[in-house]
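A.B. asks: Pasting the structures here.
What follows draws every value from the coordinates through simple rules; no lab data is involved. These numbers were taken from a predicted model, which means no experiment stands behind them. Cβ atoms are built from the backbone, for glycine too; each structure is taken alone.
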Structure P
Amino acid sequence: MRYALIGCGRISPNHIMAAKSNNLDFVGICDIEKKIMQEKADSFGLDKVNQYTDYHELLEKERPELVAIATESGKHAAIALDCIDAGCNLIIEKPIALSLEDADAIIYRAKEKGVKICANHQNRFNKSIQKVREALEEGRFGRMFYGTAHIRWCRDYEYYSKAKWRGTWEEDGGALMNQCIHNIDLLRWMMGDEIDEVIGMTDRLNHDYIEAEDLGLALVKFKNGSYGVIEGTTDIFPKNLEETLYLFGEKGVVKAGGQSVNKIEEWRFADALEEAEAVMEEFGENPPNVYGFGHTPLYADMVDAINHNREPYVNGEAGRRALELVLAIYKSAAENRAVKLPMVQCSTMDFIGRFEKGNKKE
């Protein structure tokens with residue numbers, strides 16, 4: 001399968017390794033910064049892969065069947081639509097877009113053109129998360145009461161200074177949209193997906209050099225009667241602490257933790273089908289960073305979805321749902337009210353100036 005990567009930044013090594021692990025025919029790589037692109041080519045043995053600074057040229061000359069988009073978030077939608085029009089299947093790094101209108105346009109156009117869209121929420125493929133999902137689908141939790149997602153990470157000035165788009169409303173959003181959206185996706189997925197309303201609070205406490213939030217808190221009421229709690233921040237000193245997902249049901253309690261929900265730290269079920277210690281040992285991973293090991297199985301699933309003409313495990317609609325929940329938190333915090341879902345229109349651009357002096361709502 002002919003494959004190309006657009007964007008050679010921080011997350012690109014995971015895409016490159018996943019593509020190579022799945023034996024894809026790597027035909028093109030693209031970035032507007034030639035130096036960064038060459039560094040990745042040298043590091044990962046891509047000397048025979050054609051390099052481009054214009055993705056339009058890549059699409060025209062290489063005609064890839066599968067493209068991964070790993071650029072700054074604000075560019076995802078425009079590039080995705082051009083790739084779809086060129087007949088490419090897509091893996092789009094999170095978030096799928098920065099507005100619901102753009103996400104809907106991507107999903108609609110992909111169906112119109114008959115191509116597959118995968119939202120890159122790779123933590124769904126963690127061994128720990130797959131085990132939790134299995135228990136959920138088997139009904140072992142009984143009635144679900146509530147779940148919580150905690151993302152307690154550190155992002156300092158050095159991180160933001162390396163790329164001017166980070167932390168901007170036009171190209172990124174804040175901690176919830178960038179760092180926390182993976183766990184937000186997991187919480188919504190595990191708790192039944194359908195949401196009634198969201199109450200959120202956001203603030204910029206420790207990063208006055210960015211536009212968006214570094215702290216987000218939210219309460220979520222799901223349509224099935226369960227609840228969710230979200231706590232996400234990049235203010236933790238002096239390094240990442242944890243990314244944790246709790247699920248509380250009438251017959252089961254689970255805690256997935258570690259750097260990126262890659263370990264099972266609590267496993268309690270009324271049915272006692274297995275020893276908790278054995279589950280924690282078998283379904284834990286220790287990745288070198290918060291990106292985990294999920295890209296390779298995500299790629300494998302996408303290739304299989306294309307070959308067998310089925311929906312990917314994490315499709316475009318899943319990416320939209322994660323985006324919608326973050327935007328609902330933003331909207332609730334900005335307007336100081338509960339926000340009902342579903343939402344039809346909302347964008348990070350709606351919140352420009354949110355934390356500037358004189359514009360913060362008390």
Structure Q
Amino acid sequence: MAQKQPKVIAGTPKQLGYSFPSEWERHSGTWFSWPRPEGISFPDKHHTVPGNLAAIVRAIAPRELVHVNVPNGNYERIVAAQLVAGGVPRAAIGTRVRFHRIATNEAWCRDHGPAFVTKRGRDGAVRMAIVDWGFNAWGGKYPPWDADDAVPTRVAEAMANGDRSIEGRCDGVFYPRHRGAGVVMEGGSVEFDGAGTVMTSEACLLHENRNPGLSKKQIERFLCDYYGQERVLWLGDGIVGDDTNGHIDDLARFTDARTIVTTVENDPKDENHGILHDNLRRLQRAKDADGRPYRVVTLPMPGRIEHDGMRLPATYANFYFVNGALLVPTYGNKQRDAKALAILQDVVGPRRKVIGIDCRELIWGLGSIHCLTQQQPAQ
């Protein structure tokens with residue numbers, strides 16, 4: 001039987017009433033792309049990284065579905081065994097954890113995965129569509145990236161053909177294009193307050209390796225039109241060791257419509273000190289869509305994390321909201337880990353459990369929990 005192709009939706013999400021939901025809104029599931037030894041993200045770590053990943057899946061699966069992209073049945077069996085070895089209940093495999101035969105080059109689903117936008121229909125039901133941005137492996141750094149670039153459309157194809165394991169209905173796909181080419185945008189480069197503001201960084205989205213033919217105003221227009229937002233809040237540079245040119249999910253995050261948590265390095269001798277204090281000053285001057293200042297809460301940095309003499313982009317800001325919990329990366333510095341977890345628990349309140357997950361293996365891939373995950377909104 002011929003496979004149905006997802007509908008290509010004309011117009012923009014904003015024109016049609018869709019917007020990108022805030023991460024703390026209810027999810028139906030979380031998407032992962034499982035790392036392969038053939039990839040370049042975790043050299044000499046593929047025997048240890050699955051344990052870190054399993055800990056993340058173990059925390060998510062009781063709260064929402066987990067969708068895992070794998071290239072074929074052999075990988076599905078291997079990953080299932082890795083998850084069970086990492087403490088995921090065997091009964092969850094195939095029920096709470098569901099596999100999809102979608103090939104990827106690397107594991108960073110936040111950046112190449114489907115960007116789900118939603119709107120509420122006249123009948124009160126939530127409608128959903130996918131925005132398929134262009135992906136070029138963080139400015140052409142790590143070829144090949146063709147499989148990663150195709151992931152959003154592959155997910156939409158599965159939904160169009162009635163893949164019931166996804167448990168969602170998809171209206172179709174938006175393809176942001178400029179002069180015939182796909183506009184490059186990674187999920188880790190944007191952050192949303194749920195009230196019309198998208199936050200990003202100049203270092204990333206204005207870098208010539210992403211969209212060299214677009215001006216700042218044009219990039220703002222694409223952000224607003226295809227994420228269904230009203231305004232853009234710009235930060236400056238990214239942290240040392242971040243190969244994405246400054247993803248926002250390493251720097252500052254919304255925890256509700258009025259609150260931003262941002263990383264700060266208080267040691268003036270540290271390379272991140274000036275970078276992060278400049279971003280803090282920008283946030284302290286920022287206003288929300290109603291002209292009110294945001295509540296700005298500072299998070300410590302975890303200290304210098306290195307591997308083979310290379311500084312890694314470790315940060316507590318790379319947390320991820322799931323239903324009823326907040327998953328926060330930790331890095332083995334007990335005092336700083338505990339302080340960050342306590343700050344975040346105070347910020348999100350008692351109704352959401354803050355869970356620390358050791359990410360010392362994962363950070364060797366230059367990313368952490370948020371970088372690996374992409375949420376699917378509830379309908």
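A.B. asks: Upon calculation of mean projected area of the Cα convex hull in nm² from the atomic coordinates, which of the structures P, Q produces 18.7?
C.D. replies: Working through the options, I get structure Q.
A.B. asks: Among P, Q, considering only FRET efficiency 1/(1 + (r/R0)^6) of positions 178 and 258 (r between Cβ atoms, R0 = 30 Å, to 0.05), which has the greatest calculated value?
C.D. replies: Values: P: 0.95; Q: 0.35.
Greatest value across P, Q: structure P.
A.B. asks: For helix-only ellipticity at 222 nm (-39500 (n - 2.57) for each DSSP H run of 4 or more, over all residues; to 500), the calculated result is -10000, so let me know which of P, Q that is.
C.D. replies: P
A.B. asks: Work out FRET efficiency 1/(1 + (r/R0)^6) of positions 82 and 170 (r between Cβ atoms, R0 = 25 Å, to 0.05) for each of structures P, Q, then name the structure with the largest result.
C.D. replies: Top value of FRET efficiency 1/(1 + (r/R0)^6) of positions 82 and 170 (r between Cβ atoms, R0 = 25 Å, to 0.05), among P, Q, belongs to structure P.
A.B. asks: One of P, Q was used to calculate P(r) over Cα pairs in 5 Å bins from 0, in percent, for residues 2-73 alone, giving 3, 11, 14, 16, 16, 14, 14, 9, 3, 0; which?
C.D. replies: Going label by label, the one that fits is Q.
A.B. asks: Comparing mean count of other Cβ atoms within 10 Å over residues 10-17 across P, Q, which structure shows the greatest value?
C.D. replies: Ranking P, Q on mean count of other Cβ atoms within 10 Å over residues 10-17, first place is P.
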